[in-house]
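Engineer: What follows is a set of structures to go through.
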Structure 1
Amino acid sequence: MAESAFLGIRQRSEMLENQTAEERYLTLMKERPKVFERIPQHYIASYLGIKPPSLSRIRKRILENK
């Protein structure tokens, strides 16, 4: 159990260091799509290490490129 938690923390830390905000958003969408149905956007932005307006711009850009 503790090992699993440690691996999750390590993975998130690496994600924050090595990916752009948009890449982090896309990774979260791919790995945990249900999060977006249940968690407010400001919490998602905080988890991704960005501010809510930045998350809004990323979401808009992704929707426009579909």
Structure 2
Amino acid sequence: EWGIGTNYNIQRFTKNMLFDEKIGGTIHLAVGAGYPETGAKNDSGIHWDMLCDMSESEITVDGDL
């Protein structure tokens, strides 16, 4: 699972990953079991979320910003 945080109205980390992964300027990567509430069917002994502040970065696709 991966995602790009787009909510720039969130001003600080809350220590609640389901909220923090949406902070604008961050990227989120998770490995392991999916949350059952989302309909995920993969099974694993862990679910590991990683969050990185990328607010000073740019995303380009096929050379376009």
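Engineer: Check the numbers for Cα Rg over 2.2 N^0.38 Å across 1, 2 and tell me which is largest.
Structural biologist: Numbers: 1: 1.16; 2: 1.27.
Evaluating Cα Rg over 2.2 N^0.38 Å on every structure, the highest lands on 2.
Engineer: Comparing distance in nm of label points 7 Å out along Cα→Cβ at positions 16 and 32 across structures 1, 2, which is largest? Write out the running numbers ahead of the final one.
Structural biologist: Details: 1: 1.4; 2: 2.0.
Greatest value across 1, 2: structure 2.
Engineer: Can you spot which of 1, 2 the value -1000 was calculated from, given it is helix-only ellipticity at 222 nm (-39500 (n - 2.57) for each DSSP H run of 4 or more, over all residues; to 500)?
Structural biologist: On the way: 1: -24000; 2: -1000.
This figure was derived from 2.
Engineer: Computing relative contact order in percent (Cα under 8 Å, 6 or more apart) for each of 1, 2, which one ends up highest? Numbers along the way, then the final one.
Structural biologist: Details: 1: 25; 2: 29.
Evaluating relative contact order in percent (Cα under 8 Å, 6 or more apart) on every structure, the highest lands on 2.
Values quoted throughout were computed directly from the atomic coordinates according to the rules given, and no laboratory measurement underlies them. Please read these numbers as outputs of a predicted model, since none were measured by experiment. Cβ atoms are built from the backbone, for glycine too; each structure is taken alone.
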